[in-house]
Each structure stands twice: as C-alpha cells, then as structure tokens.
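The data blocks that follow each hold one structure.
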Structure I
Amino acid sequence: MGGGDIASALNDRDNCIFFASGVSNSQCKDEKEFKREKHKLLGHTTINSMASNWCVFYFSTVSINFLSTPYTRHKKEMENFIKNNTKNYNIIRLGNISWGKNPHTFINAIRAKQAKGEPVKIRDEWKYMISKEQLLLLTDNLPLIGKHEISVFGNMKKVKDCL
C-alpha cells in the first residue's frame with residue numbers, strides 16, 4: 001500500500017501487507033498529514049481483519065530512538081497501533097534512503113536544490129544510507145510469523161558520494 005519511494009521498491013509477498021503510504025517528511029508538523037496516515041492505516045480493510053495470519057510491514061524511522069518531534073511521536077503512535085492490533089508484523093525503522101523522487105528525503109532534497117540551480121552547501125560528513133537493494137534483501141527475507149522490530153541504518157557513506 002503506497003506509491004512513494006519505498007512502496008515502489010518493494011516486491012510483493014504472499015500474505016503480506018506493506019504499509020508504505022504514510023508521512024515521509026521528517027520535518028512535518030501538520031496534524032492533517034498525521035491524521036491522513038492514521039486514517040489510511042485504520043481504514044484499510046485488511047488491517048481491520050487482522051485476526052488473519054497476514055503479516056503487516058510498517059515503515060517507520062530510526063529517529064524515534066533519539067528525537068521527540070511531532071513526526072517521531074506520530075510514528076511511535078502508529079507503531080503502537082500495529083503492535084497492539086496485529087498478530088504478525090515487521091516494524092522496519094529506516095534511516096536515509098539513497099534512491100527515489102521524494103523531495104523531502106535527505107539526499108533528494110539536496111538533488112532537488114541542485115537541479116534548480118540553488119546553492120547547496122554539502123558538509124564533509126558521513127550519513128547512514130540504505131540502498132534499494134538492501135531494503136529488498138531485508139523485506140524479501142523477514143519472517144511472516146511473529147512480532148519483529150528492526151532498525152536499519154544501512155551503510156555509512158560520505159554525503160558527497162551519495163549524489
């Protein structure tokens with residue numbers, strides 16, 4: 001479920017729901033966006049019938065472990081809903097992704113500014129980056145039975161090398 005960068009990268013798996021249609025901008029403070037994601041999650045017909053043995057994959061953020069923002073508090077709330085209302089789940093907390101078109105992800109925000117000819121200062125710093133291939137290796141192989149949480153940082157790379 002979803003049409004963004006993460007959803008477009010996933011391979012279908014039998015008896016799975018990939019919920020990748022949530023708030024993707026970590027700077028978001030708009031309560032309407034948080035309510036939109038919550039409504040999608042609560043309103044999804046398969047989510048409502050979680051007595052089944054299907055597995056829900058929910059994509060969250062590693063930053064819930066060290067930040068307290070409207071975004072991270074919302075993600076924690078959604079994770080808790082999954083934990084309390086599904087029989088089988090994989091909560092995947094991601095860091096920075098290295099692909100896609102969403103202008104709000106770290107690398108794509110820089111790429112978008114560069115494409116517009118806007119000045120971009122790229123600091124000499126390292127970031128954890130997860131590639132599409134790493135995400136697929138994970139989502140294609142996580143178990144479909146049980147309750148699992150995983151934080152995925154990816155590989156440490158120089159920012160300039162990710163552009």
Structure II
Amino acid sequence: MVEDTDKRNLVYLSIGTNMGDRKANIEAASQALSKFSKVVATSSIFETEAWGDIPLNPFYNIVLAIKTKINPHDLLLACQQIEFEMGRVKQLSQVYENRVIDIDLLFFNDEIVQTNTLTIPHSLLCKRLFVLKPLVELAPELIHPVQNKSISDLLSICDDETVVRKIKLRII
C-alpha cells in the first residue's frame with residue numbers, strides 16, 4: 001500500500017484506453033494529472049478484454065495512486081476535462097464504448113461519497129478484474145470502506161471472467 005506521508009488527499013484512479021496508441025494515451029493522461037497532483041505510484045499495464053456485452057477493442061488499464069489538494073468533485077471535473085481534451089466523446093446511448101481515455105475515481109482517502117454525479121468508492125470496482133488486478137499491486141491491504149474487505153480479498157472473490165493479463169510495458 002502507498003505510504004501516507006503528507007496531508008494531501010490520497011486518491012486511486014483507474015485509467016483505461018482502447019483507441020489509438022494506448023500506451024501514449026495512458027502516458028498523456030498521467031502527465032495531465034501531474035499538473036494538479038503528484039503521481040506517487042503506478043501499477044503495471046494490463047491488457048483487458050472489453051467488459052460488458054458489446055464487442056469492443058481490447059483495453060490497456062492501469063491504476064495510479066496520486067496525492068492532491070483537490071476535493072472529490074473538483075477532481076472529477078478535472079478528470080473529465082482531461083478526457084475531453086484527449087478527444088473522448090461520451091455517447092449518451094451507450095454505457096460501454098471504445099474510448100481514447102477513461103479516468104475513474106476509485107478511492108478518495110477512505111471517504112464515502114454518493115451524489116448524483118459521483119460515487120466513491122467507485123460502484124463497480126469490486127466487479128471488475130481490470131481494476132482489481134492493478135489495484136492489488138499498489139494497495140493489497142487497502143480496506144474498501146463500504147465492503148469492509150481488503151483489495152486482496154475482493155480480488156479473490158471477484159467473479160469477473162474477462163481475460164486480464166499483465167503486459168511488459170511501463171509508463172514513463
């Protein structure tokens with residue numbers, strides 16, 4: 001788990017991409033995040049089958065631990081702005097779609113947030129191997145504040161059957 005040595009918020013983010021140069025997309029998103037936060041840890045990159053029933057390109061997924069002074073709602077807006085600037089266009093008619101970049105807030109300290117626009121911890125993280133596998137690299141003992149289980153425990157009971165494999169690429 002990432003050691004908490006300062007007073008900024010510790011946040012875990014999931015980044016995914018399945019369009020264009022996937023590695024470059026993750027690197028660009030990480031660089032954009034570093035404008036208002038400090039990246040303190042990065043998981044391996046995992047290549048993942050698309051999740052859901054719609055046939056999509058395979059994804060690269062990664063989890064970052066960041067430190068930031070931004071509150072959860074402003075962080076969500078900042079991440080959505082990065083997605084927009086990188087060319088993501090959300091299709092209102094589809095939940096699952098090809099995307100140049102997707103940034104999800106997984107955890108924000110140990111806070112629980114439920115509003116119309118934001119849910120922390122992320123509501124689907126316990127059901128997604130493409131989130132749990134990289135997250136367990138960074139924070140295996142992190143306790144999910146709603147499930148009251150560690151990330152390792154959540155990974156061991158996850159029934160997601162999508163193929164998620166670590167690849168030999170690292171972001172810069």
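Read the figures in this text as sums done on the coordinates, not as results from a lab. Predicted, not measured: the structure shown is a model, and the values here were computed from it. Cβ atoms are built from the backbone, for glycine too; each structure is taken alone.
Which structure, out of I, II, was helix-only ellipticity at 222 nm (-39500 (n - 2.57) for each DSSP H run of 4 or more, over all residues; to 500) calculated from, if the result is -7500?
On the way: I: -10000; II: -7500.
Here the read-out was taken from II.
I have 13.2 for mean count of other Cβ atoms within 10 Å over residues 63-70, calculated from one of the structures I, II. Which structure is it? Intermediate results must be reported in sequence, preceding the final value.
On the way: I: 13.2; II: 20.8.
This value belongs to structure I.
With semi-axes √(5λ) of the Cα gyration tensor in Å coming out at 28, 17, 14, pick the structure among I, II it was computed from. Could you put the intermediate results ahead of the total?
Values: I: 28, 17, 14; II: 22, 19, 17.
Source structure for this number: I.
Tell me which of I, II gives 0.75 when you compute FRET efficiency 1/(1 + (r/R0)^6) of positions 15 and 127 (r between Cβ atoms, R0 = 41 Å, to 0.05).
Details: I: 0.75; II: 1.00.
The structure behind it is I.
Of the structures labelled I, II, one was used to calculate FRET efficiency 1/(1 + (r/R0)^6) of positions 23 and 151 (r between Cβ atoms, R0 = 30 Å, to 0.05), giving 0.75. Name it.
Numbers: I: 0.95; II: 0.75.
Matching structure: II.
Comparing relative contact order in percent (Cα under 8 Å, 6 or more apart) across I, II, which structure shows the greatest value? Don't jump to the answer; show the numbers that get you there.
Numbers: I: 24; II: 31.
Going through I, II one by one, relative contact order in percent (Cα under 8 Å, 6 or more apart) peaks for structure II.
Determine which structure produced the value 38, 28, 18 for Cα extents along the principal axes in Å, for residues 31-102 alone, calculated from the coordinates; the candidates are I, II.
Values: I: 33, 26, 25; II: 38, 28, 18.
Label of the originating structure: II.
Can you tell which of I, II yields 2.0 when distance in nm of label points 7 Å out along Cα→Cβ at positions 39 and 135 is derived from it?
Details: I: 2.5; II: 2.0.
Considering all the candidates, the number was obtained from II.
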